[in-house]
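Right after this note come the structures.
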Structure 1
Amino acid sequence: MSKRGSSEIATQIRFEIAKGNLALNDRLPSERSLAADYGVARNTIRVALNQLEAENYVEIRPGSGTYVVYKREDPAPQAIERAKPLELIDARFALEPHICRLCVLHGDQDDFDRLETLCTRMEQAVDDPVAFAEIDTDFHRLLARTTGNGLLIWIIGQINSVRATDEWTLMRHLTLNRAMITQYNAQHREILNAIRSREPERAAAAMKEHLEAARLSLTRAAE
């Protein structure tokens, strides 16, 4: 198994919880066991679990373990499990341009600096599709969080769960090459620059262009 980052591990555990493979009040394996399963250091597992706790998927109980606290709702996991990569893009089209507008309205300098850090990390991962995809997910998740809208944050979390499916993983391998990652990085920069400049329509248009590129790439890979 290839080595994974904390965000990718959090995404996989989140997906297992959403599918019901890990149910409410289930105790997760120990950090040591998870580290062995994923082939990473225990600290990487700890970061992933802290992220899931912040999102109210798990609760870390010192001296006892980590427990699922997410209350599963049946329709959402089924939709996630059955979703196709192009359906993911269509759902994002419906939400993310307006999320960019809300980022302009509600984001502050700290939010923009965190987005800047993620952009830089993506640019450094131009030859590492797995790392790029992980940071890319963090970038879009942070855009949602910057809106301060709890419902949008939850919906984007559900949408991003699709990225843990086998079909999405295959499409990622087929589409994420150096040229595509370079294009995505330029588009992420344009989105961030528009948000920093407090130009909501420019930010929304940049997001639409980014999603159009992703949709075209997926369509070509599916042919």
Structure 2
Amino acid sequence: MSKKLSPEDLQNESEFELLTIVSHKSLREFIVDQITKEKTIIRIYSVYQVIMLMLFTFIFTRGIILSIKGNHDLIVTIGWSLLFSLSVLIVIHELLHALAYLATGARKISFGLILRKFIFYALADRQVIKSRAFHLVALAPFVAVKLICLFGILRFYNEQPMYFFMSVMCLHSLFCAGDIAMLAFYRLNKEKEIYNFDDRSEGKTYFYARKIK
């Protein structure tokens, strides 16, 4: 069984190299930078996001048309989905990150937000996370919410609640942009064995790679 690494281990310059330091206050800038550099993952996700936005636009337009005709059920359902997505779903999204952290063995889980940029995040303070574990943490909300929404769509097919789950699924695709961008960083450095850790007191995340000997 391999030794569990600590932040101090990563700072051993003979074994590891520092790739980058990301300030939590500059998360959006880091995300945009990865999106402009990486092509494969971002292109696939962009296609998915366009499909989700087109679907939501279709549902919303249908709701407006039906509302003009006197049937307000669909537009009310969309309204509830928006309210849910901008409140409860944000909490669920971050809790799923936290659960994934716990599943990888990380502890000292906490949460942060930058309200003026509408950025929310979960972190594991000074816990070294390997690449495979980080992928699990990043993808957990996307996969879990997608599966729950698909189940809801099938369970309530052709009934009013179906549109609630469909709308939530579409809106949640926007929430996952940051997670996908973080994975893009790993793909840009796919030839390297990457480790990272968060430092809550500093408000930063450190990314290191093991040196090839």
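Key figures
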{"read-out": "Read-out helix-only ellipticity at 222 nm (-39500 (n - 2.57) for each DSSP H run of 4 or more, over all residues; to 500), computed value -24000, structure in 1, 2", "value": "1"}
{"read-out": "Among 1, 2, structure where distance in nm of label points 7 Å out along Cα→Cβ at positions 28 and 196 as derived comes to 3.4", "value": "1"}
{"read-out": "If mean count of other Cβ atoms within 10 Å over residues 44-51 is computed and equals 13.8, the structure in 1, 2", "value": "2"}
{"read-out": "Comparison of 1, 2 - label where relative contact order in percent (Cα under 8 Å, 6 or more apart) is highest", "value": "2"}
{"read-out": "Ranking 1, 2 by distance in nm of label points 7 Å out along Cα→Cβ at positions 20 and 132, the structure that comes out highest", "value": "1"}
{"read-out": "Source structure (of 1, 2) for percent of Cα pairs over 33 Å apart, computed value 14", "value": "1"}
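None of the figures in this text is laboratory data; all of them are computed from the coordinates on show. Values in this document were obtained by computation on a predicted structure and should not be read as measured data. Cβ atoms are built from the backbone, for glycine too; each structure is taken alone.
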